[in-house]
1. Check the numbers for distance in nm of label points 7 Å out along Cα→Cβ at positions 27 and 227 across P, Q and tell me which is largest.
2. Can you rank P, Q by relative contact order in percent (Cα under 8 Å, 6 or more apart) and just name the one with the largest value?
3. helix-only ellipticity at 222 nm (-39500 (n - 2.57) for each DSSP H run of 4 or more, over all residues; to 500) was computed and gave -13500; which structure, P, Q, did it come from?
4. Here P(r) over Cα pairs in 10 Å bins from 0, in percent, for residues 171-242 alone was calculated and came to 18, 49, 29, 3; which of the structures P, Q was it taken from?
5. Hey, FRET efficiency 1/(1 + (r/R0)^6) of positions 163 and 267 (r between Cβ atoms, R0 = 25 Å, to 0.05) derived from one of P, Q reads 0.35; which structure?
6. 2.6 is what came out when distance in nm of label points 7 Å out along Cα→Cβ at positions 75 and 107 was calculated for one structure; which of P, Q is it?
Structure P
Amino acid sequence: MAGIPFVKDFDFAYGAPSALSPLVRRVIANNPGPFTYTGSGTYLIGAEGGPLAVIDPGPDDERHFDALIAAIGAARVEAVLVTHTHRDHCGLARKLADRAGAPVLAGGPHPVRSKTDDAPALDEGADYAFAPDRIIADGDLIEGEGWTIEAVATPGHLSNHFCFALEQERALFTGDHIMGWATTVVAPPDGDMGAYLASLEKLLARKDRVYYPTHGAPVLRPHRFVRAVRAHRRIRDGQILEQLKRGRTRISEIVPVMYADIDKRLHGAAALNVFAHLIRLVETGAVETDSPPSMGGHYRLAGR
């Protein structure tokens, strides 16, 4: 992942609200891990004491819930916004919304897992019980006193993934589409590499000044970061094609070579990324397989 300007270190304290701008405060949950980094960041949008929107309320953790209630104080919550339906982002959504008397807004429930899906689940987990009060669409506006938030559809990590743009500060809350510390896992069947790359292009066409990911530090040069992520994905395409050229035809053979330098706990996620790349390469005609793409399938260069 050389070339991507990750920021690995930043100051925070679990459960303590941190003011990042006049309209943005962040509270980080104490749920560090290989997919959450230091933990899930929940964002409170609005002037302190005024009406708020909450973005990604985080995991269903009593300590995090108490920290959010303390940070919100007597302020009115206008909406609870969820970028996507992994539990480290939406686990507290219903409990917080019920306590605050606010609606939950998201891109929809979690996609139903196919009975034939053979991809391993990520340890962050999906929330199949999640049910928003309102399903949002690309371009929808959520407004409160002194702030306007635009819903920006960014499928790829999941089909129901949204970013949220704070117009007053040209800030984009990127969920897992862009993370400050690592590249995003794109996990089939619902994760789609073609859609992910298209969503990167969509972000490059915008004029956001800063990204606030749910995991990791703010991204202060967003276009540079997105271009680096896009280049990284193109490099991965080339590496996979090279592995096929060398006779490694299964994902289980490709991952240990391509990802020899990362924590083996992440090899399952890496395999999902390779699978997503292979699906796209089959769709574009660069790679062939004798059956529908699968985690255990054999792949070859087109024409071989």
Structure Q
Amino acid sequence: MPRTIRPRRSALYMPGSNARALEKAKDIPADCLIFDLEDAVAPDAKDEARAQVCAAIKAGGYGNREIVVRVNGLTSPWGREDIVAASNSGAHGLLLPKVQGAGYIREVLSIMDVADAPETTSIWCMMETPLAILHAERIAAASPRIGALVMGTSDLTKDLQAHHTRDRLPMVTSLGICMLAARAFDIAILDGVHLDLDDAEAFETICHQAHDMGFDGKTLIHPKQVEPANRIFGPAEEEIEGARRIIEAHAEASKAGKGVVVVDGKLVENLHVQEARRTLALAEAIGKFGGSAA
């Protein structure tokens, strides 16, 4: 399945049972919208939420945002119907909860095949249990449809019997393992949600930590988290200009038969040129899919 560079700085969960929220989402500048049929929906509202979400996606109005539906698990009474309906809704992807290994994904793939899901419909996997972390490599490699790993840090913290800390030290091992799996198989990876909506400073600190680790973006639970996530996970204007200088200087050096060059006082070689090109590609994708690049 061809990989399209898309910005995924911010992925906002929206409750599928809330029609007003689905409408409001059209004006929220998140790169991705995750319409949730699982945790955010009460059992007696599951069927109605599924119909409502699929109708909203088909009706459109979300611009270039990436639309993903978080379905219920296959062991639930609603999971199979969620997968069938979401596969034909026009959503870009399906987010699977409680993925434990490749076998689960193969079962989902068989349902998608029967439902004639478009080849471009991707599978995103919630990484929220210890077993999922241990099987991260197998999950990432399970199918060409795998488009992203999504950290479920709340459930994972509970299962690890760990604690939520500002430095997230209890999460570092799990985050790193999933990062390795995602990058090994060239798929996106998104950080988990931050639950304390009143601590904006802590949210930005955690976003910077995830960005430094290499995450593509962060999953969010409130629209006010979108702006800082977009700002922190997107390249700043000075990064974009610096990337252009690196590419131009290295090209000139190559013409002169040199393998390295000094830019802004730093030694630049081919690996830095690759990073610079990735920065410019992301900035271009943000301009195309998500608005301002800075």
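Read-outs: derived from the displayed coordinates by stated rules, not from any lab. Owing to the predicted nature of the structure, the values given are computational and were not obtained by experimental measurement. Cβ atoms are built from the backbone, for glycine too; each structure is taken alone.
1. Of structures P, Q, the maximum of distance in nm of label points 7 Å out along Cα→Cβ at positions 27 and 227 occurs in P.
2. Numbers: P: 14; Q: 17.
Ranking P, Q on relative contact order in percent (Cα under 8 Å, 6 or more apart), first place is Q.
3. On the way: P: -8500; Q: -13500.
The structure behind it is Q.
4. Numbers: P: 19, 54, 24, 3; Q: 18, 49, 29, 3.
Only structure Q yields this read-out.
5. Comparing all candidates, it corresponds to P.
6. Numbers: P: 2.6; Q: 0.9.
Label of the source structure: P.
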